[in-house]
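Next up: some structures, all given as C-alpha cells.
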Structure I
Amino acid sequence: MRVSIVLSVESVFRIGFFTNRMLNASVALILISQAALVYIPSLGPVFKVVPLDLKDWAIVFAASVQPLVFMEIAKVIWRRRVRRGPG
C-alpha cells in the first residue's frame, strides 16, 4: 500500500485505494503467499514462522498505518505551498 501512497501527489482518499489493478493484484498475491507460509501447518517449521496473535496484529496495523498518515499530511502541506506560490 505504501507504493500507491508515494507514487501520487493526490490524496489516496481522492484517487481511491483500488484504482491501480496491477498494484492491487501484486499486493493480493503477496498477502496470500505470506498467509499461506504462516497458516499452513507444514510450512511453518520449514520457514521458521508462527501465526501472530491479536496483540501482534494490532502492533502491525498501528505501524503500517503511520506511513499513510504521514504521507497524506505531507501531501496536504505540499499542495498548500504550491497553491500559495513562490515566496
Structure II
Amino acid sequence: MTSTQDWVLSVCQWAFLIALIPSILGRNKPEFWTSFSTATLCTIVAVTYATLELWVSAVSAGLVALGWSVLTVQATFPPTERRAHGR
C-alpha cells in the first residue's frame, strides 16, 4: 500500500474516534460485549496495519481501540449515582 492509502485509512479511523466521543462522555454506554469485541477487533486491525508498515493507520486504529476499551471499562464499572445532598 502507498502512503496515500495510509493517510486515507487514518482519516477514516480519526472519524470513527471522533464519533466515539459522545458515547465516552455520555451517560448511555454500549453493552459490555459490544465494546469488548469491537476493542479487540480494532486492536487486531491496528496490529495488521503495523505489519503492513502503515504506521499512521496503525496508530489511529490503536486509538480507536483505546476508545472502545474506555467504553468497555465504563460499561463494566458504571459511575455511582451521587446522592441529592451532594455526597
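Bear in mind that the values in this text are calculations on the coordinates, not laboratory data. Predicted model only: the values in this text are computed from it and were never measured. Cβ atoms are built from the backbone, for glycine too; each structure is taken alone.
Check the numbers for distance in nm of label points 7 Å out along Cα→Cβ at positions 45 and 69 across I, II and tell me which is largest. By distance in nm of label points 7 Å out along Cα→Cβ at positions 45 and 69, the leading structure of I, II is I. Give the label, chosen from I, II, of the structure having the highest value of mean projected area of the Cα convex hull in nm². Structure I gives the largest value of mean projected area of the Cα convex hull in nm² among I, II. Ranked by relative contact order in percent (Cα under 8 Å, 6 or more apart), structures I, II are led by II, which has the greatest value. Could you figure out which one of I, II the value -23000 for helix-only ellipticity at 222 nm (-39500 (n - 2.57) for each DSSP H run of 4 or more, over all residues; to 500) was computed from? Checking each candidate, the match is I.
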